[in-house]
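> These notes open a run of structures that come right after.
No value in this document is a laboratory result; all are computed from the given coordinates. On a predicted model such as this, the values are computed, not experimentally measured, just so you know. Cβ atoms are built from the backbone, for glycine too; each structure is taken alone.
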Structure 1
Amino acid sequence: MAERRSIVLVSLILLALSLGLFTSGRFAFGSAPSPASAPLKNVLILYDSAGDSGWRGKLYGICLQNLLGHFQVAVESKPVETYLEGEAEKFDVIFYIGAVYENKLPEPFRKDVLKTDKTVCWLGHNLWQIAWGEDKKPSGKFENRFGFRFGGNSSSAFSLVLYRGYAFTRRSVNPGLGLVTLTDTNLARELATCLCPEPHSETPYVVRGRKFWYVADVPFAYVTMSDRYLVFADLLHDVLGIDHERKLRALVRIEDVHGLASPEKLVEIADLLQAEGVPFSVAVIPVFQDPRGVYNYRQPQTLPLSKNKKLVSALKYMVERGGEIVLHGYTHQWRDQPNPKSGVSAEDYEFFRVRLDAGGRQILEGPVPEDSLEWVGERVGKALLELKAAGFNPVAWETPHYLASELDNRYFGRYFKLMVHRGIYFVDDGGTLRFSNQFFPYLIENDYYGQRIAPENLYCYASSAYMGEPPSTVPAMLYQARLNQAVRDGWASFFFHWYQDTRVLKELVQGLKNMGYEFVSLSSLAK
């Protein structure tokens with residue numbers, strides 16, 4: 001049995017190679033990745049790891065590493081507690097993530113930050129440990145060098161961040177905001193401002209003094225799609241000294257197309273987008289499964305794409321009019337049981353176990369029991385075979401509901417040229433999975449898992465709460481797109497379910513075009 005499965009797996013890999021889906025030089029387990037361009041900068045990420053909330057530092061470090069994947073840099077990441085004297089001099093840029101309040105920083109790190117000529121970017125807590133003297137009062141040495149003073153933390157509800165004429169949100173549940181005051185405007189500049197509406201007060205959110213940058217909180221905590229996280233994403237260009245051309249592009253994806261999708265509806269969508277001159281992608285689930293007959297009078301139902309001639313014809317019609325196929329899992333569900341809802345394709349998770357608590361909230365339990373390289377490889381291979389049998393080749397992979405194990409994600413990153421989804425990243429906190437669902441305002445060349453990820457930052461149109469997200473209306477999505485214009489090479493990327501009102505799709509597309517966004521094909525991002 002094991003020998004037969006190995007033969008099947010090898011056959012599936014060879015098929016995918018023939019389709020050009022795997023990255024050149026990445027076709028065998030354990031093979032070296034393709035040569036990359038030499039990094040422009042070497043970056044060190046240091047994060048707090050001590051105490052009960054030390055997991056936050058590692059998770060935020062992963063989030064920062066992901067954003068840095070937009071740039072041509074080499075990244076090393078480690079706990080600040082392991083910092084060695086003089087280590088900063090080996091790097092061009094050093095980030096410190098102050099995720100744990102009052103975490104005692106190593107003396108070599110504190111000394112090196114004050115004397116190095118390298119770029120340092122300090123996020124969040126513990127600035128007092130270099131900005132104050134032993135008497136816990138502002139230090140003249142720090143102020144004279146960097147041109148600003150640290151005044152402690154505020155517990156006020158600073159709920160807005162102003163940057164480049166845009167107002168970004170900042171959730172009030174965030175921990176205390178660092179308060180700074182410019183003391184020498186010849187040395188220091190305020191680049192973004194935090195605002196507390198009631199009672200009105202302002203304080204710098206991002207300050208640069210010489211080559212020292214200070215961000216008054218950790219921008220990866222409590223992130224929303226209109227968040228000050230976007231401010232940091234843009235300013236990374238300046239911190240790193242690596243600029244990108246200001247260019248606003250857009251992507252639209254038609255989501256969850258499976259065996260029960262309406263061919264007539266797909267044709268209608270294709271005609272609309274072609275008339276607008278908009279290239280698009282279509283996320284296809286190759287095999288529809290309803291193992292308990294939830295929508296089929298309690299009779300189990302399996303619908304392979306290749307057996308549905310009308311649906312295949314409609315998809316080919318979409319491709320002829322500018323559509324590109326995205327492989328959206330194999331069945332987009334797991335086994336014959338709820339995971340966590342119905343067990344039906346497009347409603348449940350495929351690569352991860354999820355349950356609902358008494359309040360209906362989703363609880364992530366961990367990878368499916370059979371998770372392994374062989375299992376995920378065979379599942380992806382079967383999906384490719386079914387898609388090929390229907391006459392299609394995908395340009396990208398989309399993980400069902402974005403959620404899979406680290407093993408699975410590294411597999412996807414190694415074997416597919418491009419992903420189009422959000423990233424979900426984990427750390428183990430003593431047996432408890434802590435995670436971040438991270439969206440990106442621009443292309444990520446290489447994330448923590450080794451994936452090349454197309455941006456998907458406006459989420460989707462949803463008139464009611466969807467997948468734990470609040471309702472997402474046309475005005476809300478266009479508002480978020482306008483905020484993304486503050487990111488110099490920002491995108492506006494969303495998905496739209498095939499069964500929804502196409503008048504809404506038209507309104508979204510025209511609204512983005514009116515803002516100056518140019519829709520491009522997904523394949524234009526694939527190497």
Structure 2
Amino acid sequence: MSTLAGTPVLILKEGSTRSRGRDAQHANITAARIIAEAVRSSLGPKGMDKMLVDSLGDVTITSDGRTILDEIDVEHPAAKMMVEVAKTQDDEVGDGTTTSVIVAGELLGKAEELINKNVHPTIIIDGYRKAAEKALEILEEIAIPVDPTDKEFLKKVAMTSMASKLVSENREQLAEIAVDAILHVARKVGDAYRVDLDDIMVEKKPGESVTETRLIEGIVLDKEVVHAGMPKRIEKAKIALLNCPLEVEKTEFDAKIHIETPEQMEAFLREEENMLRNMVEKIKKAGANVVICQKGIDDMAQHFLARSGILAVRRAKKSDMEKLSKATGGRIVTNLDDLSPNDLGYAELVEERKIGDDKMVFIEGCKNPRSVAILIRGGTERIVDEAERSVHDALCVVRDVVQEPKILAGGGAPEMEIARALRDYAESLPGREQLAVQSFAEAIETIPITLGENAGLDPIDILSDLRARHDKGERWAGVNVFEGKVDDMGKLDVYEPLAVKKQVIKSATEAATMILKIDDVIAAGKMKTPSTSKGPEGYGGYGGGGGFE
């Protein structure tokens with residue numbers, strides 16, 4: 001509301017709130033920093049896990065930045081932007097989610113210190129952008145080029161990404177599985193490799209332990225064989241992939257059939273039976289001994305298939321059908337009349353196995369599998385879920401290196417190298433931008449500091465030691481959290497993809513500059529929900545519920 005010549009003028013709707021200038025900036029920065037603080041303690045091999053309980057009481061235990069932020073119901077608009085940082089990081093490169101959020105929070109913290117010293121936000125933003133560009137250049141300079149199919153390096157990268165997870169004891173085995181899976185589905189395009197993670201199917205089943213997790217050169221279907229009389233195991237399988245129902249078509253519109261005598265009824269039923277028998281005959285004629293159907297299979301058709309010794313699975317997911325097509329080399333047929341021996345896929349073995357309480361169909365030993373599956377096992381549901389997230393991160397980092405074959409040592413070493421170079425670079429800049437670039441350097445140093453803090457080390461000792469080592473030219477000096485000292489990360493085989501570090505800088509800088517640019521927050525009033533409580537006012541609203549009834 002503002003007054004014009006003494007008359008009040010209402011501009012905003014009733015119930016709207018507005019905060020401007022310093023207040024708005026302070027509120028936004030504080031909200032974003034609180035989010036960064038929430039995930040800070042989960043960074044690194046010595047990081048802690050979070051237990052998240054949703055409104056239905058489901059429990060998730062994880063140290064994965066994106067999962068933590070996804071599960072928390074964030075209300076504040078600036079905090080939501082930080083959740084988006086983690087999301088972007090995860091979608092783009094699959095790892096470094098916690099790192100990017102911590103860096104963004106720290107950039108905002110340092111910016112607030114500068115704002116309090118009367119440095120204008122626009123100058124800070126310009127400084128941050130220049131610093132980010134410079135940081136990306138430095139990363140490119142210090143990156144180590146590798147061969148994209150070098151299993152040793154790929155395995156080291158995958159093991160580093162899983163070092164901070166719940167499944168870190170089994171990381172060697174899981175890293176090997178991840179590397180094999182990626183190399184199976186990697187396709188060479190020109191000089192580079194392309195990897196589509198959708199070609200890797202990740203199925204999880206509680207039971208056994210994480211060590212039973214394995215790679216299947218083929219596909220696992222979470223389905224069982226449709227008929228008890230069918231064989232449960234077929235070797236040298238010829239697989240028909242059908243996207244048409246093995247049922248008698250019902251008419252689209254209402255149709256009536258006049259049947260007046262039992263003979264007509266029998267003829268009608270026999271005709272239905274013949275249609276189904278013909279369908280099965282067509283499948284047999286094509287030479288298929290396994291049928292995977294995306295639609296339904298009639299009971300009568302199941303019976304005929306079983307008599308012919310054909311193993312059948314119905315209602316397979318569309319995505320699974322596509323993976324099967326890639327894995328077995330079969331073509332998905334939408335009309336049975338078109339089915340020919342050339343359309344069939346091939347697998348050494350198709351077998352139904354009991355995994356835990358459920359039956360699953362394994363399709364293994366495909367000739368040249370362009371699609372593979374990883375079956376994750378674990379003692380409890382929580383462990384299986386966390387193992388799946390860890391394997392996802394490992395697959396992502398291996399993919400990043402295969403597509404952009406450059407790596408960096410980890411443990412906070414690249415961040416220290418960036419900070420050192422940025423301090424030198426800051427001196428070449430005029431006035432206040434120099435302060436912004438120095439602040440960026442300090443903010444990026446928060447990663448090695450946090451790694452040290454989470455391992456119970458003194459952050460000041462670690463930082464001064466790291467700075468001294470990097471000034472001497474020890475490029476890969478980082479925090480060895482297991483022995484509590486500064487060490488050469490290259491010798492410890494701690495490696496990360498260049499793509500992950502570059503994305504951390506990009507997404508953290510963009511989020512921080514976006515939040516800094518805001519100087520006015522206008523929030524509409526909340527919609528009033530009709531109260532359903534019956535008692536006196538003030539008793540309603542237990543979790544938005546209906547009060548004491």
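> Ranked by distance in nm of label points 7 Å out along Cα→Cβ at positions 156 and 388, which of 1, 2 sits at the highest value?
Largest one: structure 1.
> Something else: Which structure, out of 1, 2, was Cα extents along the principal axes in Å, for residues 244-427 alone derived from, given a value of 51, 46, 35? All intermediate terms of the calculation are to be shown ahead of the outcome.
Working: 1: 51, 46, 35; 2: 100, 36, 35.
Source structure for this number: 1.
> Comparing 1, 2, where is relative contact order in percent (Cα under 8 Å, 6 or more apart) highest?
Sorting by relative contact order in percent (Cα under 8 Å, 6 or more apart) in descending order puts 2 first.
> Same structure, new question: The value -15000 for helix-only ellipticity at 222 nm (-39500 (n - 2.57) for each DSSP H run of 4 or more, over all residues; to 500) was derived from one model only; which of 1, 2 is it?
Only one of 1, 2 returns -15000 for helix-only ellipticity at 222 nm (-39500 (n - 2.57) for each DSSP H run of 4 or more, over all residues; to 500), namely 2.
> Continuing with the same structure: Once Rg/Rh (Cα atoms, Kirkwood Rh) is calculated for every structure in 1, 2, which label goes with the largest value?
2
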